[in-house]
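*Asks:* Take a look at these structures.
Throughout, read-outs are computed from the coordinates displayed, never taken from laboratory work. What you are looking at is a predicted structure, and each value in this text was computed from that prediction instead of being measured.
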Structure 1
Amino acid sequence: MAVPAGAVGIKCDFFNAGALAAFFTKPEAEFVFRWLSLVVLINAATAPSTNLLKKELNYKALQIAQLSSYFLGYVCIGIPLAVAGYGGSSLVISWIVQSGSNLVILYLQVRHPLYFRLWTADGSHMLRYGMTVLGTNLINWVLTGADKILVGRIFPAHTVGLYTTAFNFVNSPSSAIYGNLQSVVFSTCARLQDNKEALREVFLRLLSLITLVAFPFFAIIGVGSEFVMAAVYGREWIEAAQFMTPFALAMPFLLVWGISTPILWNAGHTKLELRLQLPMVFLWLAALYAVASSPPQIVAIVAASLFALRCIVMVLAVANVIEISLWSIFRSIRGGIVLTLVVAAVSVLLKDSIAALDVDTLVQLLLLLGAGGSVYLLSIFLFAPMLVDERLGAYIARANDRLPRWARPTIRCLLREGSGGEK
């Protein structure tokens, strides 16, 4: 099913590259649209190998393939071509090489059958399931990419570059974590389909963990976005900080949304996400129409707000399906919320003082990260029993014996009180 869908995609993109370039009022992009359409087919052909490895939880092979293909495509081919003066063509060629080499490496790990089967014993069920997945993914793509289409259509190339660079910088690591986390949760919860109590425990523990770890970290990145852009890309990219701030603050919501989907699907509600997200497409299109004449920073803020709204909708759906009270959800996230507010407040207070120092931007970034990280660790050390949800604390305490010997006293100290008392 993946390859025929990819073939349809490449046909649409390849033969309509001129129309796509005209839509974005950038005729020079026709070459890029036409030849990058090959990536659609390559990625579709890669999907069976990728998903079979995810089913086996063989993430080592996936990461090795990803790193190897990126090194071959971008380091060995893309950079030399760019230095030789091939411009945008170097990116197109390196992308195709990266996708193709990733396909070959992953297939060699799995070696699945290459012939087509038009029907199987449970073909109708698989087709319905696949169409649900396809519809959900298409809707999520629209919700994630519509703002980039608007920005690319309306604003000049300089603004488009700043906007997409800021988004990609925080989205790339988040998406990598999101994909792996979602696959692991999906595989784990597949064994718990008929056990709502176990599904509740898994969801609340992960919700607590994400709010304790991801929210404070991205809060520091959002506050220090100018330092990040200047340190990584140079001071000429500092304008992108206005976009990075809302995007960084929205990324943890992506992770929460990532754990919600497998819970819903394993609880037997495979079509619920599709039904919930479909109305949001129209809401999102209306919001984009309303801000079409606004500055791009407003578009970024609205896009980031949509991430949060989608997350809240999905969490409420999970709570309804597996019967979690709002009070239980609040208890799971309250520690992370408090910790995020404390870390963000300290970062805001110190930001101007750090910016005034006559040091390199990388040093400024490290100082902000160090200050925020120190406050985070100190708060965890002093107030862990109050910040760590009892479900997560009890799970960590049970897993303490499997941790390295040097870490066990620290965990016992952190969870010294109440980490598993209240149920």
Structure 2
Amino acid sequence: MPIIKKPDYTIFASEAKNGELSAFPDLLRGWGVTIDQTAGKPPMEWFNTLQKRTDEWLTYLSQRGISEWDNTLDYPKNAVVQSGGNFYVSITENKSKSPDKSQSDWKSMADALNIKIQDATLTSKGIVQLSNATDSASEVMAATPKSVKAAYDLASGKYSAQDATTAQKGIVQLSSATDSTSEIMAATPKAVKSIADRVSTLNVKTVNAKSPDANGNIQITSADTGSLPSGGTAVAAAKLATPRAIGGTNFDGTGNITPALCTSASKLQTARTIAGVAFDGQSNIAIPAGNVGAYTKAEVDSRIAARGAKNTASKAARGWWKCGDTGVIFQWGTVGRGNDLPVTFPIAFPAACISVQISQNSSQYGSSSTSNISASGKNRTGFVSHIYTNEVGADWLAVGY
């Protein structure tokens, strides 16, 4: 059988003149009516009407692809129809059973084809469930803005600034100094490089007539310097050229001395003050932070908390800015020509969108343009843009919180 090429969609007798079409007397009986009414000779008007009816049905099926459900028809099992904009497959032989109301006789085509949308994973797109949990380790659920804010608030409340020391973590100041003995500052790469550069320029030839080994090291022994080796035994005590007094007792190196021991703290003859706190030598003292011009830990925490949350922003062509103190959000972007164009915000407003402003940025007729532009249907996630034929595009600004 040859493949039939697509015909045109001209309907037979669709332009028939007045009187050239006549309703067929009895569609269910057929041509038998000609015996009773026209002596077996059907008129032209009946042929026009029947052929026009056939072409209209073929065009109807071509336009829809799948016919519309009708309550006067008997449907076999596995029949396919459309109803109310949806497609259905019959699962029983039935009549007058509406597809959208009789689930025992019809099922949607999607269900009949076993179409299933997969769940989202770390490697593939799909549907996902939202979660407000802040203690979950799930990799198949999505966090809501509420859970993210809860985690942020928890982290902000636990942070307490403190200076770093050799015994605890904390904030630290950087220093590029190469001659500092500080134990509360951190050296920068610049300081480390400066020392490395100095070391690389050293060119030691000999020390006490000893040359460096293959690794550039020189090993000096006590024999090289005439000194007493570690753990060695001196032949005799050496006498000091100038005797010294230790604890009020003279010592010249040739004999032992017996120092006097203090069994308890002694009171100073003249009391002193240390950072504004009296000290006489008999007990320990505590120096308040205010006496040395420093903040207490509570004052530091209070000052940091008073500054409030940090402002954040996305500086893109479609971007946003959020006030960390009030939570007010500004969002912006551009939209092209077209009626009823949905525009999605870069980020959803957590609570509400209170205003959308839209202004023309380009037109085919410049300042002579008379077309209108507008925005409608604003919500937390976007709005609908209306930019008509003479316009090219517009800028928009949305405000919310």
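*Asks:* Given structures 1, 2, which gives the highest value for relative contact order in percent (Cα under 8 Å, 6 or more apart)?
*Replies:* When relative contact order in percent (Cα under 8 Å, 6 or more apart) is computed for each of 1, 2, structure 1 gives the biggest number.
*Asks:* Quick check: 1.00 is what I get for Rg/Rh (Cα atoms, Kirkwood Rh), for residues 141-380 alone, calculated from one of 1, 2. Which structure matches?
*Replies:* Structure of origin is 1.
*Asks:* Using the calculated result 67, 64, 46 for Cα extents along the principal axes in Å, pick out the matching structure from 1, 2.
*Replies:* The read-out comes from structure 1.
*Asks:* Let me ask another. Out of 1, 2, which one gives -5000 for helix-only ellipticity at 222 nm (-39500 (n - 2.57) for each DSSP H run of 4 or more, over all residues; to 500) as computed from the coordinates?
*Replies:* 2
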